[in-house]
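Throughout, read-outs are computed from the coordinates displayed, never taken from laboratory work. Please read these numbers as outputs of a predicted model, since none were measured by experiment. Cβ atoms are built from the backbone, for glycine too; each structure is taken alone.
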Structure P
Amino acid sequence: MITKNSKIYLAGHNGLLGSAIFRLLKNRGYKKIVTVEKKKLDLRDQAKVKFFFKRNKFDAVIIAAAKVGGINSNNVYPANFIYDNLSIQTNVIHSSYENNIKNLIFFGSSCIYPKNVIQPIKESSLLTGKLEETNEPYAVAKIAGLKMCQSYNKQYNLNYKCLMPSNIYGPKDNYNLETGHFFSALIKKIYLAKVKNKKIVSLWGSGNPKRELTYVDDVADACIFFLKKRTKETLINIGSGFEKSIKEYAEYVRNKLEVNYLKFKFDRKMPDGILRKIVDNSIARKYNWKSQVSLEQGFRITYNDFLNNLKNNLP
């Protein structure tokens, strides 16, 4: 039973998702949240992770630590994506089991699902087809983490759950145009066009692919919600149920930044990725969880955070 006095280890507390989980746990009165800076504990180091878990007695573990990025970084650094993620999740999941930790949340991504799959994507679609090539190493690593949790649940009667969010955004997003995701890239590119008085912005691909966006605090809320639940399912999708095309998101940001004169030039030489990606939330809804934050609310908070941290987000 997880309570406000439970000792919870949160891996990846400085990232987009991890920082939101940390913030919500604090706001909701959880008193024993353990975090460690990356430079003090490299989760890829098996021996150090084993020692860390043995020294501490945790009641629950949340794995928000991962190497993440957009299409470009996945293409350029596939070895890093598969090695880092396999190492992190394997070490943390196995050390949790070795130290008799019954409750764990592992985060994946909707990219674990096949490239050509019926939309919205059901959890049962896993491993029914070929993965999208542009992020296959990352997806394979995340699938391995999911299967590890499922196997440990079956063999050791644990309560390890894998939450699979759609594209997330929010405060502390990554605005690096080489390694960030599409929505943060749109915000940065359109902001730079505004301050530099540019008339045209170049965007990757055709602009036609559709993406579901979920505000990061909704995913953090799902994390806390399901950490306290005993569920029959190990794999649970988490999404807002809201989608637009990349072009429509660009137009939305353009409107919010009041630069309606701005034109978009789509570079069709660059990959689109999967043409549509929205998850089916039926299992989450069965347990009475649903998204609460609208795009309007989420964008306002995200953009204010971007402006407040311009020094870090630019160039």
Structure Q
Amino acid sequence: MTGGREGLYPILKPPGMTSHDVVAAVRRLIGERHVGHAGTLDPAASGVLLVLVGQTATRLSEYLLDLPKTYLAEVRFGVATDSQDYTGREVSRSPETSLSRLDREAVVRALPGFSGCLEQVPPMVSAVKVGGERLYRLAREGRTVEVPPRSITIYSLELLEFAGAAAAREAGEPLPAARLRVTCSRGTYIRTLAHDLGRALGLDAHLGFLVREAVGPFRLEGTLTLEELAGAAAAGTLERAMVPPSEAVGHLPAIHLGPADVDRVRRGGILDWAGGDPEGLVRVLAPDGQLTAIALLDGGRLRPRKVLRPWNGGRGR
């Protein structure tokens, strides 16, 4: 990639591609070796995938992984699968009499039990490691292990649509379904949420489809398809489509430094700071707006956590 451009592309991942596939496609399209992503999206799902480009930008991944994520999800009631989503093998089925009694009010009553701080057991098809081995690899070998629960947070959970058994049959669908919008923390498995919601209702359930609508401030309507990225590469307009590093971590408060202090931070020096800014992680900006470092503001001291080399970056979108 010419010009030393560094930054972030919010890519619209299509269903059927892994996150690694998307990274490989971006690497090929723009001719840059240093490409990574900030948060895996399941192969069957679609939506926002944050792809980082360049040696500087790829080092910012850890500051994007904890951004809240918003999903549009469909839960199908009546069938459980071994993967907890529609791609898996059916393992159990609820009786028709139970499905016929499911209504919108029952789903609405169950949802508050899945809001706030929760303990969730990751599915066997996940990339979580237990005993040093990835769960999905154990699942491929037909092995199961006890998986410890993990703490997650569901910030909001909204029922958008519901189709009971009768309405589903009229629409030509075999199973009743609920469409949800979920905003959650890192590490939340929406397929497991679907499975657990079914259990709370006394039913089998699985995830019908999943679209990631947002990662922090990066929303679906602001993404690029791979075809659009290819077009930008052909037209020489890749820079205009790129979010620069300073904006990629725009959720962090900004501290602006003069040239002398920028040089000191770039050497790893600690600064006294009495600017009244909130304590915690901040982005340190040079006079030209360039991202210089991610630092920790603690007790009136600005301590560099990750110093970034100067770059010849894009202008953003």
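Taking FRET efficiency 1/(1 + (r/R0)^6) of positions 32 and 168 (r between Cβ atoms, R0 = 35 Å, to 0.05) as the criterion, the top structure among P, Q is P, with the largest value. For mean count of other Cβ atoms within 10 Å over residues 192-199, the highest value in the series P, Q is held by structure Q. Computing helix-only ellipticity at 222 nm (-39500 (n - 2.57) for each DSSP H run of 4 or more, over all residues; to 500) across structures P, Q gives -13000 for structure P. In this comparison of P, Q, the computed figure 1.15 for Cα Rg over 2.2 N^0.38 Å is attributed to Q. Among candidates P, Q, the computation of distance in nm of label points 7 Å out along Cα→Cβ at positions 248 and 296 that gave 2.3 used structure Q.
Have a look at P, Q and say which one yields 2.9 for distance in nm of label points 7 Å out along Cα→Cβ at positions 88 and 304, as calculated. Corresponding structure: P. So distance in nm of label points 7 Å out along Cα→Cβ at positions 16 and 104, computed for just one structure, reads 2.5; which one of P, Q is that? It must be structure P, since only it matches.
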